[in-house]
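Pasting the structures in now, so scroll down.
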Structure P
Amino acid sequence: MAADLKDRYGVEAEMIRSGGGVFEVVADGDLVFSKKKLDRFPEHSEVFEALDAKK
């Protein structure tokens, strides 16, 4: 996902280690996707759509 974010948006993703299977995508302080809430990993397209909607 980090490589795809860099390719598409030209940004470096920051990976923050945590425990308990948490995977969240945050942009400009806003939660874009939460594995904890949905109990699944996102499709890349879901993250891209959410980021594009923020523009």
Structure Q
Amino acid sequence: MAQPGVMAIPKAVRESHLRENLAAASITLRPQDLAELDALFAPPRRKTALAMV
């Protein structure tokens, strides 16, 4: 959500999950945090299909 054109599609089965997802939108990450996350979870090298549950 920090990048233009990127959007999260969270799943919420329970009301508590919906509230947690909404609260997550108010979190602000520092550039150092984003860099660490990018290092831990590198983007895919090619397009991949999403897993269907």
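Each reported figure results from applying straightforward, stated rules to the coordinates on display, with no laboratory input. Being a predicted model, the structure only gives us computed values, none of them experimental. Cβ atoms are built from the backbone, for glycine too; each structure is taken alone.
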Study note, to complete from the structure: Matching 2.3 (distance in nm of label points 7 Å out along Cα→Cβ at positions 15 and 31, computed) against labels P, Q points to structure P
Exercise for review: Could you tell me which structure in P, Q was used to calculate distance in nm of label points 7 Å out along Cα→Cβ at positions 7 and 23 as 2.5?
Suggested key: Q
Study note, to complete from the structure: When P, Q are compared on Kirkwood radius over Cα pairs in Å, the highest value belongs to Q
